[in-house]
Structure P
């Protein structure tokens, strides 16, 4: 490999501010080797290594067809719009680059047309949005919904005018020639480097299994960035689920088919109404929202059994009525196939005695999901790698537990991959301080949030805000936010009150804010410089012991003779904590304090596993020392 990463290398010459980093060069060397040998590599690269460039340069130099998959659509956009063009330009790369998102990120011209023709009883705002979308449809070149700024990204109109794997009409669609998904896929087929995200990649693998036309082209190199997310996302896609959203969408499509092409078949409207009603009735039977429970226990309840039977009957009626009009409407033909598919899924979900799966359900205020998830994806993932020959690279800042990558490789069945651990080049001994305060409230102690807020307020005020308060539950997040708002004059931002991107902008613009958040802010958030110099974590992020998926994985581990705490709960919590901690130091000049409000770090033997897995910062138990560290002028 020509040394692109040397002080006088291609990257330093072409990219302003590029500084050679030894761990980055080592990673690039390892990636170059496995791409040449057609092998697999797992590499943990600590924050600040510059892992994106370390895999991009060798990938572009390899001359092979490359798929790069990232953890979220935001990271996907950043990679495609910023990092990839920067490296490509620096290396004088002449290949073609493409971005491919899931179907639901592209406007579906057929569904837009059908929705407009059907009219119907849509809310005023949705009708207004529909008119805006018709205007935008005549202007957009790629149909990517993120390019439509006149309609809010969470507007209820989007599911009506975008397609999913379930409801896409495929080559039977009247608008197939002009379809944006087909165009995006064609661009991806013709490109040399394609950027996707994990959800799309794994959904696509499963679609291939079932014989539908897949979106993602074959490649010689597959790179997963933010690879720590892969085992959990893979288990979602290798399982089965049925949600009220899918059922209500099916009912809507049958209604549209009736209102546009089949006005002589009133039965269609009746069976669609009944399906939507049964889905809503079933949601009401599930009780309080925000709960994830065990489906096996749920199905033992006779009321639930009755509601499920009514739901199945409603699906059967849709199937029977649609069958009578097959061939008269492409939309109805597709709805008929979905009714068949959903009945099959419902039947499979009721077979709760099959070993090797976790059966669970979840309900929000309006919707529910019934699901089964395999307890291990190792075998299936291994199979996937065998079928797609070539090189595979898995990288993230958080893959190891106690300096060991086995937990990750074992979950994906990639034990024969080459592995590499690269520490962060940041100087944590001078840049950071870890504080586990004395006098913490006990977990679940009444008034715990008030006690914790009282303890932390002097430190937050001394730092003039500039703080993330990361919580392990929504309840704690809301309680702490209420306490902080009652006692602080600084701006207190709360996750959920507006979109994630908007919240981050407000945080940076304020310059003295406290952001109280939960899971989605533990990772993929990059705030550099003085704007964020204090990260507080309310407790060690162990998954709730009531979570049915965790319970099932623990039970499975016990049956195989393992220790569920050491092999399942502890490693998962360590990796989540590392993600949260990674928010603090994002650059060589950053400085800050990390506060973890959990005595178990210092009182329990397993606390050592967490501490050994965290960056090597000095430690204190004194909040006053933390305030002094923050107040100290930065050493020049």
Structure Q
């Protein structure tokens, strides 16, 4: 019955000979934890299968390279190795198909060739080919792709598609967006060839893509769904706009079953957070491109994506005819059960993606997919088992780590008591709950607090976790999650009436004058700079180092930098604050004294773990686990991951 609340979202759809149970597709996210030899491991099967179990109608594997020489990364599956006598990829990839389809979802794969960005991972880098001869962003010389190679690559797309269909894939996606090879041929900026494969004529630039789609159709036969991803607009100065996106869509209409409309290009840094919307962009920010294309195509369906998580918005997109299918990538990492929860009328239980981009940064830095607010992502094979022995667990602190630990411990059957010194759970992040671009953070904290109570945890607010309280409780286990506190600089004038901590500035921005100087260019200080700029303040930032500190989340920094540029926030690097007075800050820069006048000064120079209070509890129970910021001030992902792993092991 609840599905009737969203009748368009949950109506089945037949595409070719394939039936899809609803209109929510899991967009491709690449899995790079491959076994030696480039094969998918069992973890990959569980990762993709979890999305199918959660209710997505289709689950698409990311970055399946059609040939080794066209791979943009060394750690992605290369389909031609199935036939070349190299590593045998069949076993791993067929396990993924089995795990996805067992839950009633259709398994798909993103077929790609990186073109001019191929082979960068090799040592030495391999010779790459693109639409024209040029030098790429790394200074590597790219050769113009000869016509015979164009035909060879089209055949590789076809042979890869035929192989995947033969092992149970029910659909395939051709990646012709985001800056990869087929997109490069579509781009009038890159593709300036003078033959029939390029130049100013859009028909010439689309010829390669049409060849690929038609070759795949020959290989897989009629009735097998083919999806084609394009960028509706490149979204940067000089790149093609939606008019070109419409023209391409009209040309491929009918040559594929679904035109999947995305935006931007991976290789243009300023639009990375358009392709993968940052928290500074509105929900569904890229839907407008699909909506513009939809009226111009008659035979193909149109799919849209980009920061979609609200079922009511997705229902409206379908009901109003902006698109026929909605696709979700990071939203299903944050909560793979989103489709089933919304279908059952449990929208309030969905853990909504914060679009913090920690997943991307962590993937690139460590090779592991992790989500800041869903510690199960990338650990799907780790089944939570009931506790073998019920224990009395004391949670010290009700912040991000404390709430996660409390929920998991209680779910496993332990007797859990949580102590929080303030009147609310959520910890230091509560100071940011009124920041517009942090609305998902607030929603997450509120949802986690609800889960703590629903799990039956004994919550004691306005009560400090002290040795005295531990003596009364007599716990078997103490998990200390007391967090960290803002570092206060030892600086003349730091106690002046015009000086605030970053936490206080977030909570009471109305106390601030029209101009502000922030000491510290870490994520906290820079996000605060954006927030205050949104409120109309003139903001300057001072940083001792020669660059901002992204805290390891360099992808989020890209979106943050775009906002800083938008509001004209000036950052003075290699600048040391020497003194604060009633007029602002006196600094030293390059051996000279520099003044920054402002109504108020805010310090955001990091956080210090609450060590003394943490280790006062160390001898108060047989088992003691300090986790989260009380060890080292880091981020939400660190807090939830540590809490989950510790709580799962007790």
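Bear in mind these aren't lab numbers, they're just calculated from the coordinates by the rules spelled out. These figures come from a predicted structure and were not determined experimentally. Cβ atoms are built from the backbone, for glycine too; each structure is taken alone.
In table form, for the structure just shown:
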read-out	value
Which entry (P, Q) yields the derived value 15.9 for mean count of other Cβ atoms within 10 Å over residues 445-452	P
Among P, Q, structure where log10 I(q)/I(0) by the Debye sum over Cα atoms at q = 0.07, 0.11 Å⁻¹ as derived comes to -0.50, -1.14	Q
Structure responsible for 3.8, with distance in nm of label points 7 Å out along Cα→Cβ at positions 29 and 573 calculated and labels P, Q on offer	P
At a computed -9500 (helix-only ellipticity at 222 nm (-39500 (n - 2.57) for each DSSP H run of 4 or more, over all residues; to 500)), which of P, Q	Q
With relative contact order in percent (Cα under 8 Å, 6 or more apart) derived as 11, matching label from P, Q	Q
At a computed 2.7 (distance in nm of label points 7 Å out along Cα→Cβ at positions 421 and 549), which of P, Q	P
Distance in nm of label points 7 Å out along Cα→Cβ at positions 269 and 397 - structure with the largest value, from P, Q	P
